[in-house]
Structure P
Amino acid sequence: MKPTRRQFLQAGLGALLTGPVALETLQAAAPAAADAPLPPPHVGSLYPLIQKQADRARHPYSFLNRRYTSLAGWQSSARKRIRELLLYRPVPVSPQAEILERSDRGDYWRESVRFRTAPDVTVPAFVLIPKTGRPPYPAVVALHDHGAMYRWGKEKICEVENEPPVLTAFKQECYGGRSYASDLARAGYLVISIDAFYFGQRRLLPADYLPVEDETPEDVSAFNAQSSRYEELMARTLFTAGITWPGVLFWDDIRTVDYLAARPDVDPKRIGCIGLSIGGFRSAHLAALDARIKTAVVVGWMSSYGPMIRSHILNHTWMIYVPGLYQSLDLPDIVSLTAPNPLLVIHGTQDTLFPLEGVRSAFRKIQAAYTKAGFPDRFHGSYYDRPHEFNRAMQTEAFAWLKNGLA
C-alpha cells in the first residue's frame, strides 16, 4: 500500500494510565488527531448519523469498565459476547488429519496436510518441522495476509518450489523478500500455516473463473481483480446465511490450534501466533479467544474503530466486519483479552489503512487494560516509520518477542 502522505511519530507510548480506569475517562484522554486536516467523510451527507451512533458506544464489555474487577471473570464474559456476535459455531469434529506429502527442505521438513475444522470443511496447511532441537517443539501459528493476493494463502509466507516471479515480488513488497514462516522453522519452531477461507486452495472459483495455471503477472492480476469484485457478494451471501466472515476465519484458526496441540511433536504449553494485515487481525483475535496462545504478534492491524469511520473503511476488506461488535467492545478491548500473555503490536506510521490517532488510542487502551490486569510489561506497541508491511527489522523484533514468550 503506497502512502499518500508521510506521518511521523516519536517512539514511546507516553504516560501510561495506571490503576483502575473508568472507560469514559480513557475516552476523554484519547490522543489528539494527526496534524493534517481531516479528509471529507467517504459517506458524505450520511456520515453524521453514523459517527454519532459510534460515538455513543460505551463498550460495556471493555475490561476498563469499573464493574470488572477480575481478569478471568471479564474474559469469560467478553469472550462469550464475541462468540455470540460471530454467529458461526459448527459442531466440533475430530481433525482427522492427513499428511499428503512430506518433503526435505534442507533446514526443516515440510508436511502438506489437511484437516477438518467443521463437519463439511477441510483446511489445507503446511506444517514446517525444524531439524534443530528435539521434540516436543515450541510452535507458531503463522497467519498469512490479504494483500489483494487471493491466488495464494500459506505460500505467501512459506517457501515453495519453483516460486512464481509474481509471488516473489509480492514477498519483496510485503515481507522484505522473506518467507518468514520458513525462517521461524529454521529458528527451531514447528510452524503451521493454513489457507484462510477465500485464499489459495480455498479460493473462489465462480462460473466465470479465470484460470491462472500459467501464473503470469497478467493472469494473477486478472484473477485477483475478479476475486476482489466477488468479495462483496461473498460477504452478503454469508450474512444472508446468518454467519459472519470473521466467524469463519477465527473458527478455522482456533481449530488449527486444536490440531497443533494434539501433535506429539508439539509442546502444547508453548504455542504462539503471528501475522501481518488480515493475518494480524486473525492473530489478535486468535490470541484473544484462545488462551492456549501463550504469546502473540500483531502486525499492521490495530486501531480503535471509531476514528476509522470517517475515511478509513473504503480500502478495507469485507472480511473484517462483525455487526454490532463496536457497541459491545472496541478492537483494543478484544486484543486485551490476550492478557496476561505477552502481546506485541507493530504498526507503521505511514500505513494509510488506519488513522494514526486511532492507533495511538488503541495502544493506550491496551496498555491501560494490561496495567489494570497487573501485567503492564507484557504489552508493547512498536512504531516504525514505514507503510503497511512486515519488513526485516519488524521481523527481527517479532522473532525476539516469540523467543521470549515461548521460552
Structure Q
Amino acid sequence: MFDTIRNAYSWYRDPYGFLDQRIGQGIYDFKVDLPGSNGAMFVGTPDLVEEVARNKDLSGGTGLRFVQPFTGPRALIVIAGDEHRNRRRPIQQMFYQTENQQMMELTEKYFDLGARDLKPDEPFSILEFYEQITLRTIIDFVLGVNEPEHEQILRLLQQWLQSFESPLWLFLKPLQQDLGSLTPWGRFLRGRSAVSRWISDRLESTPANSASVLGHLIAKRDNGNLRISNEDLVWQCIELLLFGHDTAACGSAWVTMHLLDNSMMQSPNLESPAYREACIKEAMRCTPMVIHVTREAVADTRVGGQSVRKGQKVFPCAYLAQHHRDYYEHPEAFDPNRFLNGNSPDRYAWFPFGIGSRICVGMPFATEQMKILLQRTLELGRLEKLTIGKTTPVRKFIIMAPKDGGLVRYRSFN
C-alpha cells in the first residue's frame, strides 16, 4: 500500500520526472502499482508498443473510464469494437481532409482577433492565447454556430473548464461528491449540465449536411449510415470540443517555448515551412502533451513475455518511446534536424497522437492548425520568454503543459 501511494504521488505530481528516473536506468518497460490500475504496465520499447497495438485482448475504450465525467459514457474515446469503428468513420471524414480550408480560415480569423489585445512588453500566457484561438475554432467547426450562439457556448465551456484546477478531482473518485454549487465537483457538474443542455437545444436547429461536424453526423444518421441517439450526439460534440482544442493549443505552446528555450526564435531557418514542421514534430517528441495511451486487458494475455491479467492497464508510453536512446541520439536535446531531409522515426517510436486504429481522430486538423499558429506567431513580431531557465512541464488534467502557460511578451510587432 505504501509503494502504491508513493508511486501515485510521484506520478501525478511530476509524470516526466517519474519516467526520467527509469530512463536514466535504461528502463523503458516496467510494471508499477498505481491506484485503479491493477498493476500498470508501462511500455516504451517501440517493438513492444507495436505488440500492444496489435493485441486484440487489449482494449482502448474500457481503459479510459476516468474521462467519462468529461465525455460521458458513449463518446468516441470510451467506446470500442464495431461501434467505435462505425462512429469514427464519419467523424474522420470531417477531420482528415488534406486541405481543410474552413479550419484554416477560422484559425486565421481568431488569431487576428486575439492578437488585437496584445501590447508590446505586456506579459501574457502563450498557452492561454492559443487556447482561445483553438477553442473558438473548434466551436465553429463542430457546431456551425452564428456569432451570438458562439459567444454563449464559449462562455459556458470556459466556466465549466474552470471548475477546478487540480487533476486529482478527475482521478480520485472520493473527491467526486456533489456538495453544492460552491464546491469544485458541484461546479463541475452544473457546468457540464449547462453545456449539454445548450448543445441539446442546438440539435433542433442544426440542418443536416450543414458545414459542421454536427450537421454531418445528423445527415449520416438521417441517411441510415450512422446509429446514434440525440444524447450520444450531445456527448460526441462535447468530446470533440474539449479534446479538439487543447492538443493543438498545448502543442503550439510547447513548440514556441522550446524555440525560446533554445534561442531559436530568430533563426532564419524558421522561414522554411519544412523546418517549422520539423520543430513541431520535435517539440511533440520532447514533450508529448498526452504522456501515454491506455489499454485494458479484456482477457488474460501477455506483453513482451510478461503476463497481463484481465483488468490490468497497459500504457504504451509516448514519452518513454520518444526518449529511447536506441532510437534517438541525445534524446533530451531539442533538435528539429531529426525530422528533416526525409528522416522519419519508427511509427512506434513517435506517436504523440496515439497508436493503431485509435489514433487521434483530429490529428491532421491539429497538425495543420499548429503550423498556422507557429507561422502567425513568428510573423506577428519579436517574442521573448519571461521566465529564467528551461520551461518546466506541469500536469494540466490529462495533458502536460508549460508551467504558468508559458509567460512571454512581444518586444515589438512587425
Structure R
Amino acid sequence: MQTSESYIGFSPLPDPSDIVTALLNDPFDVRWRVVRQLFRIKERRDRENLIQALQPYLYEVNDSRVKNRIILALQALHRPLDINNYVLVKDKGAFNPAEVEDLGTEEIGASAVPNFFPVVDFHIHPKMPDLKFLADMHAAGVTHGVILATDTDPEDVERPEIRNMLKEAFSGTTQSSHMPFESLLKHIKAGLHSPTDVSNRDVADWVRNYPDILIGFGSINLSKDPAYVEETLEALERMNVRGINLLPHAQFFNPSESENMAVIFDYCRRTGSIIISHSGCAPGPFEIPELCRNARPNLWEPLLAKYPDVPLVLAHFGSYSKEIPGIWLFEALQLGKKYRNVYADLASVEWLLDRENVVREIRKTIGFDRILFASNYPHFQASDASLAYVVSGIKANTTLTPKEKRKVLGENAARLLNIA
C-alpha cells in the first residue's frame, strides 16, 4: 500500500493482512497504534479492501475492547484525513510544505525558528489523527504539547464499595428525585470508556514518534488494588513518561484517604515525575457536584505538606462546572498560596483570565509563575473554537501584563518540564 504524500519519513505501511491481525490480536491496552497508520493510506481502493476485510469481525468478535478498536479503525478508513497545506514529518510534527522545502526535514522544528519562544499546551487528549492535532498545534503556534492517557474502568461502578459511595452521594441531590439511581450508573459507565480513549501505551507510542514536541503523561486508576498500581508504575517507568494523570472523580478515590497515594508520591519523588489531577466537575453525570467531591483541591493538602518536592498540577484550576463556573477556584488559589509545589492549568477554564477580580486574586495568592496554558484539546469549551482561537485569546488578553502572558503560555511549563 502506498503512503500519502502528506506523510514524510515514516516506515512503509504494513501489509493489509498484518493490519487485520494486529487489530484483532494486539494487547487490549494498545488502541491507536495501527489505527494511526490507517490515515496514511493513499489509495481509496486499499481503504475499501480493508473495510471489507474488517467488517465481518464486528459481528464475530465478542470482546468489547477488540470491537471498539475495530470500530475506530473502520471510522479512520471511512473518513480519511486530508488537511490542505500541511504535511507530517516523523519526529518533528506538522508543517507547511514550504517550510519543509526551505529547511529540509533535518533542520525543521523549534530550533529553526528565530527568537524561539515556547508555547506549551499542558493538557491535550490526542483523540485525533496525528496530522490533525499536530497541524492544529502548528497553526496555533504551540511548540510543545503534554498528552494525557486516561485509565478508567466502566466495571468499577459494579464494585460494592464504589456503588455504595455513588448511591450515597447521589441520594442528596436534586437530580435524585427524578432520575433512578440505576439510570445514573448506566450513564456513568458509558462515559468511562469510549473507542477513542488513550492508553498509557498509546501515549508512549505518540511520544516515540514525535519526541521533539510531545511530552507524555500516563495514568493509573487508584481505586484498584496496590498490586495493580505497582505494576502500572513499573510499566510507566519503562515507558519513560514524564508524569501521571489522575482523575479522582472517575477513578473513584479520595486523595487524602487512598492507600495508594504514598506509593505514587514516592515514585514521583524518585523519578522526578509530575502529577496532574482533575479538579472541579466534569461533563455528563459528573456535572453533579456531589459526584465530584473527590476532585476538590483541598483533599490534596496532607500530601502536599508531606511531599513538597513533588509538583501537583490542578487541572481545570478547580473551576470547571457548567452549572457553577469556578466552583472550587477559591480552594485552588488558597492551596497554591500555601504550597509552592501547586500549579494550575487552564483547561476549559481559560475564561478565568478575562475576569479582573480573578486575575487580582491569582496575583495575591498562587501568582503567575505557576499558571499553565492548557486547552483540553479537543474538548474546547466553545464548540466552534479552535486551538489557535484559544491561544490568540490569551495573547489578546488586556488584563494580563505581557510578562504574565509569556509565563502562562509557555515559560512556566518549560521550566517545570525542563524544556530547553
Structures P, Q, R compared on volume of the Cα convex hull per residue in Å³, for residues 92-227 alone: the greatest is Q
Value 23 of relative contact order in percent (Cα under 8 Å, 6 or more apart) was derived from the coordinates of, among P, Q, R, structure P
The value 4.4 for distance in nm of label points 7 Å out along Cα→Cβ at positions 76 and 356, derived from one of P, Q, R, belongs to structure P
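Read the figures in this text as sums done on the coordinates, not as results from a lab. This structure is a prediction, so every number in the text was calculated from the model and none was measured. Cβ atoms are built from the backbone, for glycine too; each structure is taken alone.
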